[in-house]
Structure I
Amino acid sequence: MSRVLETLSSLGIELPQAPKPVASYVPAVRCGDLLFISGQVPFVEGELAFSGPVPSKISPDQAQEAARICAINALAVAHETLELGLDQIERVVRLGVFVLSDPGFGGQPQVANGASDLMVEIFGEAGRHARAAVGSVGLPLSATVEIEMVLQIRS
């Protein structure tokens with residue numbers, strides 16, 4: 001078993017099958033040593049686990065869990081895209097985190113920590129990354145969170 005998959009297992013995480021695109025795009029594009037992962041929403045076993053805005057419908061803690069699920073789905077895309085799987089990841093470069101937010105809600109950074117903290121748990125220092133945490137009035141499928149990811153890949 002790969003080192004990263006062992007780490008995921010120790011965290012109680014089983015990598016799901018990568019979600020299929022819901023529109024006209026590809027899940028990932030590699031450009032040189034960078035892998036760009038398209039936006040991932042909190043699908044669990046093919047179903048949207050969290051939908052609606054924060055905090056009126058979904059609590060900030062639930063939204064943080066949604067962000068964690070999005071990050072796991074992004075790693076599933078990377079795993080299926082990379083020839084050598086997740087051990088080919090050199091570092092997490094950037095996360096873009098979009099949070100379906102009610103007017104006046106400013107807790108997007110705390111929601112995004114659900115994904116950011118997981119990257120550090122999995123990859124250590126190589127999991128520390130640049131990030132944007134943005135409030136949005138709408139996301140695909142009314143998902144509570146959507147996350148895009150950029151990874152540096154070993155050749």
Structure II
Amino acid sequence: MIVDKIQHIEKYKEWDIPVHKIMEFIAYQEKVNLPDGRYDILGDNLFALVQIYKTRDYEEGKWEAHREYSDLQYMVEGAEWMYWALPEKLTVSEGYNPQKDILFYQEAPYQGSMLLEQGMFALFLPQDIHRPCCKVQKEEAVKKIVFKIKYKG
């Protein structure tokens with residue numbers, strides 16, 4: 001898991017991130033202000049999910065993880081808390097859904113948290129269990145791009 005400002009993304013070349021394509025998409029989004037939806041960049045190897053929603057209480061969130069894709073979550077507008085936990089500390093509550101590449105876990109204590117603010121990104125590999133979309137102090141509207149990167153690990 002990595003958390004940083006988007007302008008530092010090129011430091012992480014060892015993670016096999018298609019940096020150039022991601023930065024092109026972010027620049028395009030800034031120019032045209034894309035609505036919610038899926039946008040193919042490199043077919044199923046890299047696509048973007050533009051999401052506009054309101055943050056929520058921690059208790060309303062769910063622990064999640066993926067198998068096929070890494071998530072690079074980029075905050076366009078607003079801020080949210082994200083939490084992470086170790087897999088061995090959690091129990092699966094909803095089995096793996098291959099169509100959505102997601103599985104959910106039962107409630108358990110978290111090992112850490114991060115504040116994702118405008119212009120920042122968080123990279124979660126498939127083994128990184130995370131709980132996104134949590135409010136900072138009060139519910140607020142955010143716009144985030146989740147880049148789904150086919151995992152080659």
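Every read-out reported here was derived from the displayed coordinates using simple, explicitly stated rules and does not represent laboratory data. Since we're looking at a predicted model, the values are computed, not measured. Cβ atoms are built from the backbone, for glycine too; each structure is taken alone.
When Cα extents along the principal axes in Å is computed across structures I, II, the figure 40, 37, 29 traces back to II. One of I, II was used to compute distance in nm of label points 7 Å out along Cα→Cβ at positions 36 and 140, and the answer was 2.1. Which one was it? Here the read-out was taken from II. In this comparison of I, II, the computed figure 2.2 for distance in nm of label points 7 Å out along Cα→Cβ at positions 44 and 124 is attributed to II. Can you spot which of I, II the value -3000 was calculated from, given it is helix-only ellipticity at 222 nm (-39500 (n - 2.57) for each DSSP H run of 4 or more, over all residues; to 500)? For helix-only ellipticity at 222 nm (-39500 (n - 2.57) for each DSSP H run of 4 or more, over all residues; to 500), the value -3000 is produced by structure II. Comparing relative contact order in percent (Cα under 8 Å, 6 or more apart) across structures I, II, the highest figure comes from II.
With distance in nm of label points 7 Å out along Cα→Cβ at positions 60 and 92 computed over the structures I, II, the top value is the one for II, the highest of the group.
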